[in-house]
Structure P
Amino acid sequence: MAKKKPAFKTVRITLVKSPIGYKKNQRRTVESLGLRKLNASVVHTLTPQIQGMINTVSHLVSVEEVDA
């Protein structure tokens, strides 16, 4: 039986700039992604919801694709 390719990619999101001084929704988005400290990284599956969160705080985070 052929192995199915996952529907979504896996990405590593790193907080590279502090959310202090930005709007409350951006601070909450960073927190909801699981990022608490500067240079902290989390791995998420790239769903449309996560992509929207990344778009909201794209100026605060860096995103790189990881092999699952």
Structure Q
Amino acid sequence: MDKLKKLQKEIAELEARLADLEARLPAHSIKPNMLNELDELEEQLADARARLAAEQKGKTSASEK
């Protein structure tokens, strides 16, 4: 599997995990471990999106040469 597809798959999986966690968050009295997991997933998702953007930019630059 090429790197772009792998990153896209990783992003989709992280988005699904994040959506699942957000759906399970109670309206009040959120446990610290859930907040930690939410923060971690958001950071992983931001990192994966940045890597995808960099990879896409690299492919675009390479194809312009």
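Every read-out reported here was derived from the displayed coordinates using simple, explicitly stated rules and does not represent laboratory data. For clarity, every value in this text was computed on a predicted model and none was experimentally measured.
Given a value of 26, 12, 8 for semi-axes √(5λ) of the Cα gyration tensor in Å, point me to the structure among P, Q it was derived from. Structure P accounts for this read-out. When helix-only ellipticity at 222 nm (-39500 (n - 2.57) for each DSSP H run of 4 or more, over all residues; to 500) is computed for each of P, Q, the one that comes out at -30500 is Q.
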